[in-house]
Structure formats: structure tokens, C-alpha cells
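Derivation of every value follows stated rules applied to the coordinates shown; laboratory data play no part. Since we're looking at a predicted model, the values are computed, not measured. Cβ atoms are built from the backbone, for glycine too; each structure is taken alone.
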Structure 1
Amino acid sequence: MVGKEIKYFQSKYDVITGTGDKEVLKKARSIYNEIAKTTKRNPYVRSAYFDKEKVFLDIFWTHLFQKSAGERIRRARYYEAAIDLIKHTKCDPKIIAVETEIRYRFYGKTMLDKEFIVQIKRDKRNNKYHMSVFPPRHKK
């Protein structure tokens, strides 16, 4: 990534609004449930970057609930934009190799230009999983 400019995917969605933990998580979970209704077993979306291969979504929720309540809300707010990014981005990600898996970090912006990062992991069987979504740590 040194010397390369980061390319951001522009989502057509903004962050999920709401004041409390339950309100934001309920909206994010309803987006997930709509996707789950269209798939038979493990909910997934097809990714443009991975040539329409499946990216499974269930690991995200396990990972999310390992975080503190404040961090859960912070991450869940970007869920709709993250799904949009997974489905439509063709921007090159930052690739990180970790033992038996490869992690892809895609960079995106919401409709109102809030930056976020989506992390997808690929295991040794070439299955892809949406791991996380989070805003970057830097402040403008």
C-alpha cells in the first residue's frame, strides 16, 4: 500500500441513525434478515470484486457481540453501507496475509462522506466471510 493512493468506494447509503444500542442494532439486524430470507442456508451476498462469488455474513454478528456496547453501535451504524460496498465495489483492497487466511480491507465512504473500512477474510478453502466494518481511527 506504500505509494498507492487509497481508492474509496462511494456508497449510496449513509450511517444507520438511532440514539440507543437497541435501535441501531435492530435496524442493522433487519437488513441482515432481509438478506437471510433470500438465501437457503448461510446468508451471503455476491461480490463484484470477487467475480460474483459469495461473501458469507454470519461471522460479522459473532464478532460484533464480542465488542463493548459503544463499539457495537459504532460499527453497526455502517452495516448498510458495508453491504453495499461488498456487493458493488471493484476498488482494490489492502491485502493482509495472516497464517492460513488472507484478509482484505476495503475502504468506503457513506453517502455523506464518512469513511469506513470493511474487512473480509478468505480461508484456505477459498470461502470469504465479512468479518467487520469500522470507521478509521484517524480524525480529520
Structure 2
Amino acid sequence: MSKFSTLNEVVKHSQSSKVLFVEDNLEIRESTVILLNELFDEVHIAVDGEDGLTQYRDFYKNNNSYFDIVISDIRMPNLDGVALSKSIYNINQKQKIIIISAYNETEYLLPLINMGVNGFIQKPLSLEAIIEVLSPIYLKS
């Protein structure tokens, strides 16, 4: 499948998705939300892991369904991406989680891999990197 057709297929599938984006850095949060809004129907924004977990629970209470995807930074105050992922998996083992990080530190990545997160994207985020990680989620061979 060409990159163009992969992009079209992922966009077609992602447009009806509801996403929780968790990022503590204001600049990264604002620039990434613009990109995410191009791909997803609904993007909810949390400013740290604690806020993300609260929004995750509240979304279920209000909608009787979970987010389609959670995209979270790895290093954040109050509750980091590892602890947030663990808490979410304790609530919903089938949740799709993508971790974003400026770091390539195995001390953070290995626990997440063992938990079963769906992918990693290194900062700064690009549309191509997001599509690459979303492809296996939306395009099951």
C-alpha cells in the first residue's frame, strides 16, 4: 500500500474517533492539537496525567463508552505517562494507547511495552509519524 493510500485509509477510519490527548507542555499541546483535529472527530485535551485520568473516567460516565485512543506524553507532573497508562489499563484493558516522548529512555519505554501500549512517537510529532503509528490500529491486515 502506498503512503498516500495508507494516509487516506487511516484518515477515513480515524475521522469518527474520539481521542484524549495528554500533554503538559503548552506549546506542544497547542501545535499538536491542530494536527490531531485534522485526523480525529473529537479531541479532548488534558494538561497532565492526573487531569487525563479524571477526563478518562468522566468521559465514560458521560458517554457510557471509552475514548477510541489515548495519546499521552511520557514525562508529566502529578501522574506520568507510565502511571497514567497503568491506571487506564486497570479500568479498560482494551484501551488503545500511544505514547509520545522526547526521550529514548528504556527505563520509561520498557514498562510501557510490557503493558502493551500500541505505539510510540518521538517529539516533535509529525503527521507522517502519527499515521505510521495509527496504521496498525486502523488497518488490520
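For the read-out distance in nm of label points 7 Å out along Cα→Cβ at positions 20 and 108, a value of 1.9 was computed from one structure; give its label from 1, 2. Walk me through the intermediate numbers first.
Values: 1: 2.8; 2: 1.9.
Considering all the candidates, the number was obtained from 2.
Where does the value -9000 come from, among 1, 2, when helix-only ellipticity at 222 nm (-39500 (n - 2.57) for each DSSP H run of 4 or more, over all residues; to 500) is the thing being computed?
1
When relative contact order in percent (Cα under 8 Å, 6 or more apart) is computed for each of 1, 2, which one produces 23?
Working: 1: 29; 2: 23.
Going through each structure in turn, the value belongs to 2.
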